[in-house]
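Each in structure tokens, the structures are laid out below.
Rule-based calculations on the coordinates, nothing more; no lab input. These figures come from a predicted structure and were not determined experimentally. Cβ atoms are built from the backbone, for glycine too; each structure is taken alone.
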Structure I
Amino acid sequence: AFAAFVANQNISGNNNLAGTLPPELALLPDLLALGLMRNSITGTIPKEFGGMSNLFDLELHRNLLTGSIPEELYGLATLDRINLAYNKLTGTVSTRIRDLLGLAG
């Protein structure tokens with residue numbers, strides 16, 4: 001039911017959500033935009049998000065995310081906007097960021 005609703009929709013942020021990002025969101029391959037910004041989401045970014053082949057907008061800024069950016073995200077050819085600012089991410093940005101040809105420079 002929920003999956004059918006959001007299959008071709010956008011998921012928006014600022015909803016006072018807490019907890020971790022469920023890897024099952026990647027089971028929505030037709031999801032175009034995932035904007036869960038300005039919440040209290042903890043944990044890591046699931047590597048499964050790299051399978052969201054139609055995702056063009058990933059907005060996870062202003063949460064409490066930790067860990068590094070999964071390598072799988074760099075394979076999202078359709079991604080043209082990503083915002084992970086104001087989290088507690090660690091590590092470096094991979095040189096594969098160049099693979100995201102849709103990102104505005």
Structure II
Amino acid sequence: MAEYKEDILKKQYISVKEMKFLIDQVSSKTGYNILKKEIFINHSFDKKHFYELRKKKKSLFDLEDNIVTEKSISFSKEAKIENIMQILEVLKISEQVNLAF
């Protein structure tokens with residue numbers, strides 16, 4: 001597949017099918033930005049189709065960012081709940097000790 005990608009990037013004009021293939025191969029924002037810059041600077045292409053592919057890829061990256069953020073928030077909430085439970089347990093033990101005296 002890497003050879004196919006290199007072959008495409010040697011061409012002056014990148015077809016719709018080839019453009020979709022290139023965009024689909026990128027899995028990181030950095031790689032995507034490098035590819036986008038490479039295409040803009042060195043190649044001609046169907047601008048409308050490229051715009052649609054870019055919108056889809058950006059939406060995918062935004063969705064991935066939201067999932068990571070939600071997981072982070074969820075972990076933070078769980079940690080706070082655990083901390084509160086520990087404090088309540090300490091208070092309960094302290095109250096039992098006070099009642100014993």
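If Kirkwood radius over Cα pairs in Å comes out at 17.6 when worked out from the coordinates, which of I, II was used? Before the final figure, lay out each step's value.
On the way: I: 13.8; II: 17.6.
Clearly, the read-out refers to II.
Suppose helix-only ellipticity at 222 nm (-39500 (n - 2.57) for each DSSP H run of 4 or more, over all residues; to 500) works out to -1000; of I, II, which structure was it derived from?
On the way: I: -1000; II: -29500.
Matching structure: I.
One of I, II was used to compute distance in nm of label points 7 Å out along Cα→Cβ at positions 59 and 91, and the answer was 4.8. Which one was it?
Details: I: 2.5; II: 4.8.
Among I, II, the structure yielding 4.8 for distance in nm of label points 7 Å out along Cα→Cβ at positions 59 and 91 is II.
Computing relative contact order in percent (Cα under 8 Å, 6 or more apart) gives 22 for which of I, II?
Values: I: 22; II: 27.
So the calculation was done on I.
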